[in-house]
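Computed from the coordinates by the stated procedures, all read-outs in this text should not be read as laboratory data. Everything numeric in this text was worked out from a predicted model, so none of it was measured. Cβ atoms are built from the backbone, for glycine too; each structure is taken alone.
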Structure I
Amino acid sequence: MQEGPTTVFGGTGFLGRAIVRELVEAGRPVRIASRHPSLPAWREPGDRIEAMTCDIRDEAQVTTALEGSTAAINAVSLYVEQPRAGLTFTAIHERAAGRLAGMAREAGISRLVHISGIGADARSPSAYVRARAAGEQAVLEAMPKATLLRLGVLFGPDDALLTNLARLVRLPLVPLFGRGTTRLQPVHVDDVARAAARLTATRPVERRLFELGGPEVLTYRELVERVAAQLERHPRLLPLPFFAWRLAATLLSPLPSPPLTRDQVVLMQRENLADPDAGSFADLGIMPRTLHDSLPRCLAKD
């Protein structure tokens, strides 16, 4: 019996694009389900890849996207809410995620990977983090054998993390979150994509919870310093207390797409490290690449 497609919800996003490519390169059929679908420019004749319009909040569109699929990956992301458009953390990360899991189960799909984040916590002061935790619970209630894939901060070519830091270090003065001591475990987007592909394979690993962080643990200050060194920049690093960041986020909140949100400030106050007791890259036979080795390809010098 021919394998049906793996449907990647959010397949045109930063992580979704990497997952789609990994699946196609593994010779698997892929269906991209996105609000603004498009086929990747790198596709070649013979690649079994299709794209369709799908808003994860629309049950009819989700049903169509799941039809005939043998696996599904929910890589839909929302970092800044747009309440007027109905794009809230609760709507996307909780209600839609749980509904998708239930519909996948009803469609007979046994392999569902739900993308979440390290530190998902129902008691967090961050609405984003609380919605992530509630979404995990909703997914497991609808489909107990779904796989949760919690990620550390993602990096890769044309990402948000390194691209923004590259802009900052070109300034003479770079403000730090607090003293810059919050520890992070940056993880390459392609390594996460490989993990998602393996977890939706014909014989996936039996563990249901994975926390994926890269092999290096860095403070935010060290991360800024590495980006600056790669670009041969020498800005002064200025510690800035978190209350100042919260004030800035509040002042910027009326903007349509604020460059800083309260949730982002809250996230930077908590260390973002993978739980050693959760599933890891080692359980999947993947050796993740380091930020140190990846920076030359991710950043271009002036």
Structure II
Amino acid sequence: MSTKITLDQWQALIAVVDEGGYAAAAEALNKSQSAISYAIQKIETELGVRAFALEGRRARLTETGHLLYRQAKVLLEEAGRIESSAIQFGHGWEPLVRVAADGLFPQDLVLCALVDLAEESPLTRVEFQETILSGAEEALLRHEADLVITGRVPPGFMGDHLTRIRFVAVATPDHPLHHQGTLGLDDLRPHRQLVLRDSGRRRLDSGWLGAEKRWTFSHGHTRRQALLRGLGFAWVPETEIGDDLAGGTLHPLPLREGVYRYQELYMVYADGQYAGRAARYLGEGIKAGLAASEHAPPH
């Protein structure tokens, strides 16, 4: 199937809109203004539409022009991804893979997959960031990661479900909350709640935040140390405090309801089907490690 409009001509239309005029578009694309005018005329003539309408000395997008502009941007982005993928696959492994993983996900599974990647592609550099709440989603939207493990898949992306993380409300055995019988949420309010700060710019909150006193931490390890010192209570992923629960240094709170909460986690490739070889290899390694851990017999 042949097309009437070239990518260069679509690029000219996008530039006229983004740069605010024909002259600025010509300068941005390092072309003559007549070449830009011809490209727009070619689009309108071949497709039988009007992309721009003159208002005085300025051209504004028509309703059809808005549609063409949006679709042309998608087309050029897709073409760019195809070219990038061709270059990557032509050279084998990509030189850099960036990973953003929600701190809820067991980081040892990511590290095991990285060990395998290092053996297969020792020259591939890795940038790994551990995120909290909206941090992973933000890294995806800001094009700061190639592989993301996130609690929410934003519009425009596809994700594979990885696992469900269970949170449990806990405190040390000698915490006053363990000496009040069965608890309701009102019983928690006078006591200090220990929470984590969102690593993204949106500064989202997660879970119940009704305590009159609250301490906020930037890392789960530090919050766990505060819990073990009896400085408050918190809903914490069971994967983070499994040994503490088994050893009795932390006990689930005797809540009437809400002692457990859940968070789904998903894996997302930023470039979708055009994800690089290293990103794909790492993602499959993480999935394989997770499947093996879930089917392993309990200790």
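Determine which structure produced the value 6.8 for distance in nm of label points 7 Å out along Cα→Cβ at positions 8 and 192, calculated from the coordinates; the candidates are I, II. For distance in nm of label points 7 Å out along Cα→Cβ at positions 8 and 192, the value 6.8 is produced by structure II. A value of 0.00 for FRET efficiency 1/(1 + (r/R0)^6) of positions 40 and 288 (r between Cβ atoms, R0 = 25 Å, to 0.05), calculated from one of I, II, originates in structure II.
Given that distance in nm of label points 7 Å out along Cα→Cβ at positions 32 and 240, derived from a single structure, equals 6.4, which label among I, II identifies that structure? Of the options listed, only II reproduces it.
For the read-out relative contact order in percent (Cα under 8 Å, 6 or more apart), a value of 21 was computed from one structure; give its label from I, II. Source structure for this number: II. Between structures I, II, the calculation of Cα Rg over 2.2 N^0.38 Å, for residues 48-151 alone yields its largest number for II. Each of I, II could give mean projected area of the Cα convex hull in nm², but the derived value 15.8 comes from I.
Identify the structure, out of I, II, from whose coordinates helix-only ellipticity at 222 nm (-39500 (n - 2.57) for each DSSP H run of 4 or more, over all residues; to 500) was calculated to give -13500. The read-out was computed on structure II.
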